[in-house]
Structure I
Amino acid sequence: MTDLTTLLVPMPRINEPAPDFTAKTTDGMRSLSDYRGKWLVLFSHPADFTPVCTTEFMAFARAADEFKALDCELLGLSIDSHYAHIAWMRAIEEKFGVEIPFPIIEDLSMKVATAFGMIHPGASDTSAVRATFIIDPEGIIRAMVYYPMSNGRSVAEFLRLLKALQTSDANKVATPEGWQPGEAVIVPPPQTAKAAKERAGEGYDTTDWYFSKKAL
């Protein structure tokens, strides 16, 4: 039977403000407002001391400097206590030699996880699925990706996506499938019939009036 209370919680949506929160973390209290002016990758995991989550956290840790170079902070979350988080972080460093350099939210009440739509009863009533949110410096959700409990995320893809978003914002362009920095970007299509006729002569790599690329 569907829990009607879950239907009353607004689900987060792309290009709308991220749900506000203040929560205890392994680095003390943190609020969404603390990240104002920077990009933020907020990601949840089902539970501490689980193998798939361990691989993901090590991957995020190894990429932390790359995210920081893009003016982006990392913030993890699970339903476990911050004591469990600390113990898990210490175990990862001791057993795998990887230090976790970012905070992890304690969400025993599931308040933050619920606000961000991280609890999917079809997957688990008590654990957050593998949800990832990319939030821009204005606190707007720009991307969100959900993975099943059984399969780990690609941290390299989130780095790629962050670079693509920043490139689109800076240059008012779109990026094609699998785009990497240095590759051609997509020019927005013309908005009028007259502009469509003129597109071929504008100096872009034009395949058709609606499909043009350019180098940055």
Structure II
Amino acid sequence: MNFSYRLGWYFFRALFKLYFRWRVYNPERVPLEGPVILAANHASIIDPPLVGAGLHRLINYLARESLFHVPVFAAILRSWKVVAVDRDAGTGRGLKTILNRLNQDGAIILFPEGTRSEDGNLQPARSGIGLTVIKSNAPVVPVRVFGTFEAFGRNSKFPRPRRLQVKYGKPLLFEQERAEAKTCTKERLKQIYQEIADKIMREISMLEPRTD
């Protein structure tokens, strides 16, 4: 972690502890070194820092490219190595940057659902994460956050002090899918992308909240 990132990391850890009374489970399942994809459910704008603050390594986040046009905020995002994503212009450049970060042994957070949940429930996975998995060699760690929709859902104007949890699952390797993808047809390749995305969402759904 560089100095700027560490300051933000401490800030969010203090916020989640004091205001949201957070609990973090099984962070040791995430490698401290080497490439890794953190695949999490998405119910709130506080999901990315919640997932990242539970880990003792720098995490590459995604953010809309328009946010990089705000001078001071843009400087912070760049110092945190945030990946700019322009949804209107397609995903090609963003995907290239994500793969470059993974090839440089980075960790990155992706949301298989593609967007925030409207009601806090899990949504079907989109195939995009399957494409990223196939084009990288990174393990995938399923992650599930609890309480973020109740604390600061899509229609909330101010975060409420609800108990938050973040739980990290066991790494998934997808070695067979990567091997098949090297020789299969384009039609089958698209199926593999979706199958990977669906498997990741199943693993996320199997992570249950703790009551302690």
Figure out for me which of the structures I, II the number 19.0 belongs to, where Kirkwood radius over Cα pairs in Å was derived from the coordinates.
-> I
Structure from which 3.5 was derived, distance in nm of label points 7 Å out along Cα→Cβ at positions 180 and 196, options I, II | I
For structures I, II, calculate mean count of other Cβ atoms within 10 Å over residues 148-155 and state which one comes out highest.
-> II
Once relative contact order in percent (Cα under 8 Å, 6 or more apart) is calculated for every structure in I, II, which label goes with the largest value?
-> II
Which one of I, II has helix-only ellipticity at 222 nm (-39500 (n - 2.57) for each DSSP H run of 4 or more, over all residues; to 500), as calculated from the coordinates, equal to -8500?
-> I
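Here, each number is a calculation from the coordinates, and none is a lab measurement. These figures come from a predicted structure and were not determined experimentally. Cβ atoms are built from the backbone, for glycine too; each structure is taken alone.
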